[in-house]
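Next up: the structures, one after another.
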Structure P
Amino acid sequence: MLEKTIFNLLVRIFLLIALGYFIKRKKLIDNNIQKSLSRLLITVFLPANIIASANSPYNVDMIEDFKSAASVSLIYYIVSYVILLFVLRKLPNKMNRDKQNIFLTSVIFPNVGNMGYPVIASLLGDQAMIIAVICNLIWQLVFFTIGISILKDEKSINLIDVIKNPLTLSAVLALILYFSPFRLPEAIYLPLSDVGKIVTPISMILIGAILSDISLKSLLNDQASFVVAGLRLLVIPISVIFILKQLNISILSYQTIVILFAMPTASTVTIQATLYDKEPAFAARITSLNTALFALSFPLILYLMNL
């Protein structure tokens, strides 16, 4: 049954990405529409999906799952940052400083929001989505402080960017709702749920549109992008599987965390690299290759996860 669910999910992802690739190639959408859809995804669709997931019944046993998710996520970001920073800064390489920073953030930060949430919802359901919300809160905290400072190559950290981010606000609201004795009435929950269901198709279509802008030749000639893909899609999730199997955490926490860390590079890296003019083409190639190879790596990670 799980194999069929995984197969159907991968086919669904592939076809939606192919649709995005096709409609961008045929100029049915342009860069302005693509940016508008990305903005809607971050500010409307994903927040609605997160809040709707919090309407599931409260389960006291989930407290331990939340602690596990928060602890593992925080430790992961600290350890991976220290190790990768040492490797990139101390060992000889041909990348300039901006490319090193893109490389670093691309390996560390998985696509928890645009891809992680839809995959978790499809495979594991609403209870796992609440765990994913915890992981995403840690992601938001680290990315919009340390991650942005790395990309900008600055030491300053702006907490305001974390607080005002719609995904952070919706995640906090979802947790408050989940732990409260109240639940949203159907008149509010159903529209939120309907809007939230748009997340998967829009996310995948946008990824396909991004892929359509990158030439196959430039992807294949970029060795650094393949190194990032190997680390992001294989080394990190396999390491997480091995480590989590040694810990006493629930199956749901284990599966949720592994799936989230198996996601390709966060598209937010490319968005922020473009915003700050820090090797945006390099960031786009990394994100595109990661996303394309995800269809090959993800079944392997799911297989190893369930051994």
Structure Q
Amino acid sequence: MTSAGLLSVSAGLNDGRLENISVDLQRPLVTQLFFGQIPDAVVKTIPYLYTLCAHAQRAVAQAALAAAADELRRPVDAGELWIEMLHENFWRLLLDWPTALGLPQAREAFVAWRGERQGENCLAETQKLLLVVRELAEKCLEIMVDRSTHGEPEAPSLVPEAWLGYWQGKVDHPPVMLRPASVAAAYRARLAEVERAVVALETRTAYPIDAAGEDGWGVAQTLTARGVLTHAVHVVNEKVLNYRVWAPTDVFFADAGALAGLLAGCRFASREEARLALDQAILALDPCVPYEVELHHA
């Protein structure tokens, strides 16, 4: 297991169908390092422990701690956060998805944008790369077997008040996170997210962050390329008593439900075809940790 964790996926192939799908997500107990710390120490440490989407992790940590203390949260660099989100999305759309579908990557275009994303030409280069994404997306969608509706994908919602009740133990179950209806639906949702992010970058729109808190309890949420990121904290006597992070990976792979849902009803002509479909379904849910797959005959 790496410092970020490890996801293990197992499935059986029986008569052309994937059965007995199981997932095992192992995550190191990183947030225990925050217990007993002052809030500022947590904010400074977060980006070093959560290097993937580090800016979003820091921003949502600040928001959760401010909500717990009933204070105004610090301003954030919206452009920095939109670029971070776009970086992860472009990586998947231009490198990982073409590979998963047997198409050539757009590596050169991505590398060129990556080198310019912090410079003065960031917006122009981002708009140029968006054209590459659209062209490649048409080819990717032609290959996918889409079992979902073709309506406009829904943008994820931030509901920190609902998570605050769960964090305080007032409700037994966490709020339900929206799951993609199919692999192609997840892909189209990512495309829509990129389109919205580029417009937000153009118009200098504030980055979505929301928080709720009371009596030392705080919850904050923001968006990442993988979905909604949630941080929750309980502060007593200006020290962190408890801290929890729910990343999209923790929600989608808490059990096999989301993964099995993407593969339900599918029939495969060969073991190789089944393995490709399984990999594509995992990519649709986009774990933020390395994963391994075991496919056996049921």
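Read-outs throughout are calculated quantities, based only on the coordinates presented, and are distinct from any laboratory measurement. As the structure is a computational prediction, the values presented were derived from the model and not from experiment.
For which of P, Q does helix-only ellipticity at 222 nm (-39500 (n - 2.57) for each DSSP H run of 4 or more, over all residues; to 500), calculated from the coordinates, equal -23000?
Numbers: P: -23000; Q: -13500.
Structure of origin is P.
Comparing structures P, Q by Rg/Rh (Cα atoms, Kirkwood Rh), which one has the largest value?
When Rg/Rh (Cα atoms, Kirkwood Rh) is computed for each of P, Q, structure Q gives the biggest number.
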